[in-house]
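The data blocks that follow each hold one structure.
Any read-out appearing in this document is the output of simple, stated calculations on the displayed coordinates, not a laboratory observation. It should be emphasised that the depicted structure is a prediction, and the values quoted were computed from it without experimental measurement.
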Structure P
């Protein structure tokens, strides 16, 4: 697994408002446009920010899940999930 696709997904959401709208309204269609593995798509579908972070997703880019309400991840869920990441406390 390469985390490149995940970071590209979030970076594209950051810079492309049409793609961001697609990611919000039809995440499957947005994911289909990115170079994502099945495992990466599954982590995104589940909003598993801990697994995404542990696999190398950039924390700054991950935070945009809540800013744009992508994949149904709320601020509270994000906070709970990111603190479950094995190396989060080491980085913070």
Structure Q
């Protein structure tokens, strides 16, 4: 992976069943943004926990707004995180006890 690819926004996905992977996208390429939006929406529907970092704190994503391209971490516009400005981490559902 080239150095500039590591600085792109995206999601690090941790999944014991399917293995870990990284999804990176270029915010200037609409097809890559669309793929990221579809993947984020699908992961939330499947029960993945998605987390984003804001400053020194980490927040769980509550929802995703496909029209605005933002993770929603609270109930106000100030609690929206643009997908193009952050890297997120997702954890897949797993059976456990």
Taking helix-only ellipticity at 222 nm (-39500 (n - 2.57) for each DSSP H run of 4 or more, over all residues; to 500) from the coordinates of each of P, Q, which one would give -16500? P
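Quick check: 7.3 is what I get for mean projected area of the Cα convex hull in nm², calculated from one of P, Q. Which structure matches?
Q
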